[in-house]
Structure P
């Protein structure tokens with residue numbers, strides 16, 4: 001992650017300079033032109049020129065600060081691991097402020113640009129808006145958890161926030177990789193393939209990081225499970241139904257639909273398999289909290305296709321989208337939205353355990369009531 005961030009930071013800072021001043025150096029365009037083709041770069045620039053020209057200043061602000069965030073993320077992780085508390089708090093404050101200002105620039109672009117006129121179309125616009133909301137919401141809840149003295153929840157929310165930010169460098173990597181896998185595809189089609197799994201990929205990475213940093217076998221106050229067998233059976237049925245509907249919907253769109261379905265199903269299956277194995281291993285070694293968190297994320301992953309299936313007709317009716325565009329947008333946002341919901345449920349699980357401990361503590365500390373015990377000698381003296 002650190003290598004990717006350090007490599008992408010100068011690309012992010014210089015990415016939009018040529019749009020403001022033609023001929024200005026842009027490291028990303030130079031690298032992409034040599035890894036793919038100059039024609040692919042020219043197409044990407046041409047498609048972005050119109051939408052970006054309406055909000056160039058906010059987008060440059062967003063891009064430059066995005067490069068700074070790529071540097072601050074590894075700094076935050078390293079200071080947390082090395083327990084440099086003061087430095088971690090200072091850089092964390094800078095990180096949070098930078099996220100807000102950078103996302104404000106992106107929000108201005110989205111507000112000023114109609115979805116159908118955005119770079120790579122309405123589906124890409126919807127996915128970008130979802131990432132923006134998830135990033136701002138995650139950093140806000142992460143800051144709130146830090147203020148309330150909840151480091152375990154702070155860690156989870158900040159990792160999820162940075163996962164959403166990592167969609168930018170990972171998308172650029174896919175720009176360099178996917179054209180060799182699918183030669184001849186336009187930049188819009190490449191972006192559609194990428195957003196099929198980027199949300200699932202970054203949220204899964206945040207989950208792996210959270211579990212790697214949390215070595216606790218149990219959490220005080222957390223007993224039992226919020227995901228018993230009937231709940232898991234129900235979410236698996238809902239997920240299977242949603243996945244079946246999604247599969248049929250994509251297959252109705254020929255070769256392009258099959259390509260998009262493959263880009264979604266393969267990472268989804270890998271993610272599902274890893275979570276199931278990790279939950280089983282946690283059960284074997286008696287790590288109840290790890291097993292519970294894995295199961296909550298598994299339930300959310302199962303519900304993602306069902307969420308997407310419900311979202312597609314809503315997008316069609318409310319935004320006037322065609323079926324394929326609504327399908328790409330609904331599927332592209334499903335795993336990210338449900339991962340956000342899973343972290344929310346995990347947070348509520350921890351807070352519920354803390355509340356139970358608070359309620360039990362007064363009863364444990366309360367002194368016994370009733371008359372004070374009288375010694376045998378005192379009773380005999382009274383009798384005499």
Structure Q
């Protein structure tokens with residue numbers, strides 16, 4: 001990459017990904033049920049080696065991957081990203097046993113991962129989470145390896161409470177769960193655990209949401225976890241969560257840019273061909289100026305996303321600010337572009353199954369998840385005043 005221009009090989013790879021998404025992954029997505037995990041789609045992502053790249057790519061390559069898939073098949077992009085989000089804490093903070101058990105299955109698309117941070121009363125304010133991990137010093141590790149251990153490790157914990165708006169819930173095979181263990185106040189008392197879905201006391205239900213990907217609620221009724229289930233150290237879970245979010249925030253922006261570019265290209269094609277008022281729509285100054293604004297904002301968002309990803313790959317100290325800026329601008333831009341694309345298409349874009357009808361439902365959620373736009377502005381302001 002030269003400055004903010006992609007190299008010839010990167011451009012070729014992105015083109016191949018867009019074609020792959022449209023030709024190979026889109027048909028599998030269309031066969032899936034909205035709001036449900038699409039396991040055949042995940043298996044295809046694994047077979048194609050794309051899930052592997054989530055864990056081996058740098059931040060910029062991950063952005064190019066997500067942007068290109070989003071252009072051709074948003075469901076494939078989201079399925080891939082959720083695997084990364086749920087399993088990245090295992091890669092970064094898991095034990096050798098946890099990595100050996102779960103990561104090969106995630107990479108192959110056979111195991112579904114989920115990132116369980118948000119709660120009914122702790123969405124944007126992640127440090128305020130209330131899921132409680134109560135010490136259970138008398139418990140013993142059983143055949144499944146949870147519930148505590150002897151040999152000086154002490155007992156385990158019991159998780160009680162609720163998680164909400166969890167992507168891939170309740171169908172995931174394991175959850176990265178963040179709970180309050182109380183080593184300190186607020187973020188200092190949060191611990192990360194790897195919780196398989198078959199643990200006793202863990203249940204869930206799907207939520208009927210605007211966006212088509214699976215989202216659900218989880219209930220923890222004394223779910224047993226032991227030292228073997230820790231991701232990192234007790235009381236250090238908030239850092240695990242923030243490291244994961246900082247890794248993926250620029251690529252959330254890339255997802256948004258991919259949708260914006262798809263909407264922009266569809267609008268260019270439509271307004272260049274649609275006849276009205278003695279010519280085509282694109283001849284009207286009001287239309288041309290609107291499309292020019294859409295294109296300019298999309299390009300600005302793309303460049304900011306790439307810059308944030310480059311900063312992450314370079315180990316820059318200003319990654320939190322850059323990542324927040326990239327996610328903020330890209331998701332707000334995508335909302336603007338898709339909305340105006342619908343307006344320029346007129347009623348045809350409101351038909352169920354139209355690309356823009358689909359994008360209109362998809363584009364709203366990224367302004368909220370992984371830190372709402374208001375949270376990104378708060379992060380940016382704090383970093384500027386630091």
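None of the figures in this text is laboratory data; all of them are computed from the coordinates on show. Source: prediction; values computed, not measured. Cβ atoms are built from the backbone, for glycine too; each structure is taken alone.
Points worth noting:
- Computed 1.3 for distance in nm of label points 7 Å out along Cα→Cβ at positions 117 and 325 - originating structure among P, Q: P
- Between structures P, Q, the greatest calculated value of distance in nm of label points 7 Å out along Cα→Cβ at positions 21 and 85 is seen in P.
- Structures P, Q were shown, and helix-only ellipticity at 222 nm (-39500 (n - 2.57) for each DSSP H run of 4 or more, over all residues; to 500) at -28000 was computed from P.
- When FRET efficiency 1/(1 + (r/R0)^6) of positions 101 and 125 (r between Cβ atoms, R0 = 25 Å, to 0.05) is calculated for each of the structures P, Q, the largest result comes from P.
- For 142 (volume of the Cα convex hull per residue in Å³, calculated) the corresponding structure among P, Q: Q
- With distance in nm of label points 7 Å out along Cα→Cβ at positions 93 and 237 derived as 0.9, matching label from P, Q: Q
- Source structure (of P, Q) for distance in nm of label points 7 Å out along Cα→Cβ at positions 53 and 349, computed value 5.2: P
- Which of P, Q leads on distance in nm of label points 7 Å out along Cα→Cβ at positions 229 and 245, largest value: P
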